[in-house]
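For reference, the structures are reproduced in the following blocks.
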Structure P
Amino acid sequence: MPRASLKQRLDGRYTAKYKGIQFMGQTQSEAYAKRDAYKKQVEAGIRAEASGAPLPEYAGGWLRTYKSGVSDNTYNDYARMIESFVKVIGEKPLKSIVPSDVQQAYNAIAGKSRSYVSKYTQLVKGLFTAAVADRLILTNPCLLAKAPKSAAGTHRALEEWERDVILKSNHRFKPAVMCMLYAGLRRGEALAINIDRDVDFDAMTITVREAVRFEYGHPVLADPKTEAGARTVPLLDILANELSGLHGLVAPSSAGVLMTKTAFRRAWESYRQQLSVLAGIEVSIQAHDLRHSYCTMLYDSGIDLKTAQKWMGHADQTMTMRIYTHLTAEREEASARQLRSKVNEKLRSMQNGMQKSEE
């Protein structure tokens, strides 16, 4: 490809033109290289003139375009995550972001909850998937980046955005999910609940009498996990509204009988898929997370340890105390972070004020 002669500017730099666009370099080779790189982008179908947009600019527009339909709380969660990602990457243009940049951002959230890590990484992938679709970049820089390790622990409490999307769902498995989330039932206990027998809408209680256990994948009715598992717990209004008008098993199979283990797994996976569609991001929830969330709700509501133990169906206070102690530590750590943030913000404000006064 013949190269046109370059013009040298008064400052010594060289400029090469392509379709009216100037490309400058300290040397002729640098100017040609910039021009040729631009041409390759155009030939590959990339909107080269827009690919230089800084990440914050594109990310803000993407968030408003693709996530405007979610609840305010969920949108704010997304916005904070994008802000966190941008803080690590900086003002880099989209075309300059590489997998190592994304990995650096991922590493910065190591130790966060499993839900947070999953939501964060899915959000970032969605951002760059849109950038590829918009013809601003050729490949998604997230493809080689690996999600960091999340916080230790098998179970955790649901975040507010996850509760919101559960309430919006209309899946046939939702009543069972609501029983686990707002009555603290174990999976087997929820599968055994018969609304006509176990739910008292006048007294506003729900009674656990039996639990389903699986033998070779087939359901068998048995006593609850512990002697304390047979219990009566308050029927919260939100759960009463969900169960009102329903009859029989709260989670029947398609044949109207107890679910097999395979049927449960399929129903649970189908339910999670619906939640992911509603949220616009992958929802990673385990069944026992719902029960853990109920215990967290008791803690946040100031329910004493003995009552929480009874409603959770724990054989003794050890397990309840373990959850309560863990939550206390989490709250203290969060309060310490908030205090540091507020103090640092105040210090920055004072320093900026001093600088302005000196000017």
Structure Q
Amino acid sequence: MTSVVEGSSVDYQRSRQVVVFYNGVYMGIHDLRERLNEHFVETNHGIDSKSVDMVKHVKDSVTANGGTADSYIDMLNYVATNDFSGEGNAAYEHVQSLLDVGNYADYMAAEIYLRNADWPSNNVRAWRSPGQPYRFVLFDVDQGFGWTWVSNDFQMLKGTMFDWIRHDRGSGRTGPGFFANIFIKLRENPDFCRMFVNHGAVMLSSYLTYDRIVDAVNRVNSEIPLAEMERDLNNEEVFQRQHSPYGYFPSGFDRTGSYVTSYAEKRTATTRDEYRTEFGLGADISVTIASSGKGKVLLDGMNLPSSSYTGMFFEGNAMLLTAVAEDGRTFVKWKDGSTENPRLVNPKDKDSFTAEFK
């Protein structure tokens, strides 16, 4: 499920399935994946591992998997002790030098969509390097997509994932020093809310979709030979399988992943409704954002999936559009004649915004 964010700003551990023998004893199919430490950043981003801080955030405890956790703790303290309400907020401007808020919004969209019950006070990983504020890694979402063995508090949840972020097992895991406190505090800022919603809309239009889940399930299935599936499933002496979203093993096990794909059929629409409830948004609207010539348009700082992008957004949520010319080129105007850049617009259904460059 983490692989659906491929191509977005969100990092995840790439993996592949392997057959394992330990001292000659067959141990079945395992998942070989990238290790989350400073070398993960060097491998995936070309940044010297010696300059990277990689942290693990569990409850209100932060530890380093590479470098130190000091700057992350400083960021948490800054968020906890400042007021972010109101437009043009200086504290919100500063926090963007500590936290990549666009990546944070994309990461949150993924966790919310996957409906991860073992989060947000667990399974949080983040990294930074000089000149790069903290970014988050999508990690360990096995309690997502409605598995029945999640915590009792989550099973009792009647609201949205935003309610869960503010609640998290009802154990006070939302105060200063906890990951949830970042959203609770930044939620006070209108610029953050606008950006958060627009980033979420793009993620739900292009990455967190039924088709992407089906492709991911089919890809994994295609990489495991049927004979290896049978050998793994029939080796009950080695494996004591306890948990499955399909019911108790082995009778409830379904190798096709149909539980995952069937859950995904309505999850994008349901997640959009959760955003709608949380932020008081209107109906879904189709909006096109494009460029003509050598340049691109950023949506609230976000690189869009294509130079001529059409996605489903929310009526009533403004957009901050920034035209960025390539080296040696110049932004001329928007197709409708406006020369304002950046430009704040209030889109309607079927609206189109095209930046022209020369």
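Using helix-only ellipticity at 222 nm (-39500 (n - 2.57) for each DSSP H run of 4 or more, over all residues; to 500) as the calculated read-out, with -17500 as its value, let me know the right label among P, Q.
That value comes from structure P.
Rank structures P, Q by distance in nm of label points 7 Å out along Cα→Cβ at positions 187 and 227 and report only the one at the top, that is, the highest. Walk me through the numbers before you get to the answer.
Working: P: 2.7; Q: 5.4.
Once distance in nm of label points 7 Å out along Cα→Cβ at positions 187 and 227 is tallied for P, Q, the winner is Q.
By the measure Kirkwood radius over Cα pairs in Å, tell me the structure among P, Q with the highest figure.
Details: P: 24.6; Q: 22.1.
Largest value of Kirkwood radius over Cα pairs in Å: P.
Out of P, Q, choose the structure whose coordinates give Rg and Dmax of the Cα atoms in Å, for residues 211-322 alone equal to 16.2, 42 when calculated. Spell out each step's value before the answer.
Details: P: 16.2, 42; Q: 21.3, 63.
Only structure P yields this read-out.
Coordinate-derived values only; no laboratory data. In this text the structure is predicted, and so the values were computed from the model without any measurement. Cβ atoms are built from the backbone, for glycine too; each structure is taken alone.
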